[in-house]
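Each in structure tokens, the structures are laid out below.
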Structure P
Amino acid sequence: MSTGRIGDMSSPGADVSVRVGWTDDADAIAAVQVRAWREEYAGTLPDDVLSALDPADFAEAWRASLVKPKDARNRVLVALERNTVRGFAVTGPAADPDADPVADGEIVELTVDPGQTRHGHGSRLVQACAETLKADRFTRALIWLTSTDDVRRGFLVGAGWAADGAHRELDLHGDGSVRVKQVRLHTDLTDV
């Protein structure tokens, strides 16, 4: 995993890195998540639901998961520009019924601040996730994407991921009113 800074330090440029998330990052992670969800789910979720998303509520959940993860292999990684969180990812054991609990790890969440895309943060996070999952002795990585997210799918396919034929539909409200279709991608970690 990249814990140092990326790039030639002798010339001016962005000071960017990826590291394991700290409890102090909870507020920044929550703020990025809310901004990203408001953009990603615009048109899928009602505007009043999106505007009611409160970063403070999300931050409390992030603090709890950073202090005491459910599994020792659950990791939160943050993409930084200087000391500002620009994105985050969550890795851990894959929870799918068809997943091999020993071999399959998952990128549970991969989010870059909408105003910070195309700056390399996503690429650094994906690489750090692969390295982290491999260090946790997984040999295959999985990720679920919204079926209509062609940009993210294209990004991951370009990074060596491929669809594995699995799909699912999430019921976001539990009443059938808002459903999101997802597809699963995978990659081999043995060459990472």
Structure Q
Amino acid sequence: MDRPSADVSVRIAWRDDAAGIAGVQVAAWRQVYADLLPADVLAGLDTDDFARTWSEALGRPGDARNRVLVALERNRVVGFAVTSPAGDPDADPVADGQVGEFHVHPAERRRGHGSRLLQACADTLAADRFTRAVVWVNATDDVLRGFLTESGWAPDSAHRELDLHGDGAVQVKQVRLHTSL
């Protein structure tokens, strides 16, 4: 007896995925930054603006190792991640890759999309000949940090503060996690 299988996958993003990526990004940011940014700022995030930016970026990546991956349920984007060479001052430009963005739509979490997406990030970075991967996580994001540590990532003692507005009004503390590829 044949059992139906789930129609889920992860692949390199196409320019046509820009609107789907933007939708996931806006929904995820509204949740991730709910305690950091004013409600009117979050409500004003414009999916169309994000989609235009993603379309341009997907049309002409700056480095062959800059990749956007999308998690799909059937043909619908439910998550995305960005991999690239690590940009930290202490990074080894040959050995260190990074996951620069990692988001699954809040309504699609706990369905395996994040696990598939994370494995695809590791596979992509390894295929690009990196031997270590790093990711920056908001210090207060216990859910994402827990997911990553359960998947074998560990803190490496690096931390930073981001100034979201450039005026010191909104500071985000982040910790860096790493894993061997």
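Only the coordinates and a few stated rules stand behind these numbers; no lab work does. Keep in mind it's a predicted model, so treat the numbers as computed, not measured. Cβ atoms are built from the backbone, for glycine too; each structure is taken alone.
Tell me which structure, out of P, Q, gives 0.70 once FRET efficiency 1/(1 + (r/R0)^6) of positions 54 and 134 (r between Cβ atoms, R0 = 41 Å, to 0.05) is calculated.
Comparing all candidates, it corresponds to P.
To which of P, Q does the computed value 17.6 (mean count of other Cβ atoms within 10 Å over residues 22-29) belong?
P
If distance in nm of label points 7 Å out along Cα→Cβ at positions 102 and 150 comes out at 4.2 when worked out from the coordinates, which of P, Q was used?
Of the options listed, only P reproduces it.
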